[in-house]
Structure P
Amino acid sequence: MTALREANQAGALQPTTLVSYDAEIERVFDARDVSAVEAEGFSPGTLASQTWRDEMKAGKQSQTQVFASRLIAKNYCALLVPSYVAGATPSDLNLVLWKWGSSTPSRLVLIDDQGRLAVPPLPA
């Protein structure tokens, strides 16, 4: 349910497609570790801030983007972060990926064994 909450944070529930991936991601920063977040000069409150959209609309880089840029510069491939969306529980997590591909250190492969995402041919 975390994915649905994250995808539909504002307004009415919109059509959403959920997919599954087989992943092998190395160099994941764990933002559940408060001391690790603080060692980067940030706080969990900064990560939970709801002002990021307003900062971006004002042409600024949001504090969460600054945090991500710092981790990317340290060669992290991803960020494991609690979900801060309304209704989230402590077990609701997001894996934010900055680097991915078909091989390690950031292997991410779509699972569609049954071909459900195949585009049907257009009618003649």
Structure Q
Amino acid sequence: MATKTVRRSISMTPEMRDLLAQITAKHGRDVSENDIIRDAIRHYLDQQADVVGSRRHFQRSLQARLDRLESTLTFQMLMLTFLMATVLGDESDEAIHEAMAAARRDGDALLKQIVALRTPTGDI
């Protein structure tokens, strides 16, 4: 067991003190109030470590899902662009270049319009 060199002082309600005394009495002479308090703190800290770990796992898995979604969306947009160019009979890729230039030029304004259509109040 690790050496206990750090001292802390805590305040508690009389009810908590009475409950701690009852628990200590159940364990007999082999267990002190300090042992029970340390065990309670250790248990709490272990639970917090699990919570932090699960949050990290969730963030990583969410990021991976978003990355896959972005890749899929990019692929689908490219396919749609090429299909449109084929339907328009544009073998010079001029329509594709015009679409890219329009996206660069008007992309922010178009995005705001799309968001306005999707939100109930029209606010961004």
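Coordinate-derived values only; no laboratory data. Given the structure is predicted, the values throughout are model-derived calculations rather than measurements. Cβ atoms are built from the backbone, for glycine too; each structure is taken alone.
Overview of results
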{"read-out": "Answer label among P, Q for the case where helix-only ellipticity at 222 nm (-39500 (n - 2.57) for each DSSP H run of 4 or more, over all residues; to 500), calculated from the coordinates, equals -6500", "value": "P"}
{"read-out": "Distance in nm of label points 7 Å out along Cα→Cβ at positions 65 and 97 derived as 2.2 - corresponding label from P, Q", "value": "P"}
{"read-out": "Identity of the structure behind 0.85 (criterion: FRET efficiency 1/(1 + (r/R0)^6) of positions 17 and 81 (r between Cβ atoms, R0 = 30 Å, to 0.05), calculated), options P, Q", "value": "P"}
{"read-out": "Structure (P, Q) behind the derived value 3.7 of distance in nm of label points 7 Å out along Cα→Cβ at positions 41 and 89", "value": "P"}
{"read-out": "Among P, Q, which structure scores highest (criterion: distance in nm of label points 7 Å out along Cα→Cβ at positions 49 and 113)", "value": "Q"}
{"read-out": "Highest-scoring label, criterion being distance in nm of label points 7 Å out along Cα→Cβ at positions 33 and 105, among P, Q", "value": "Q"}
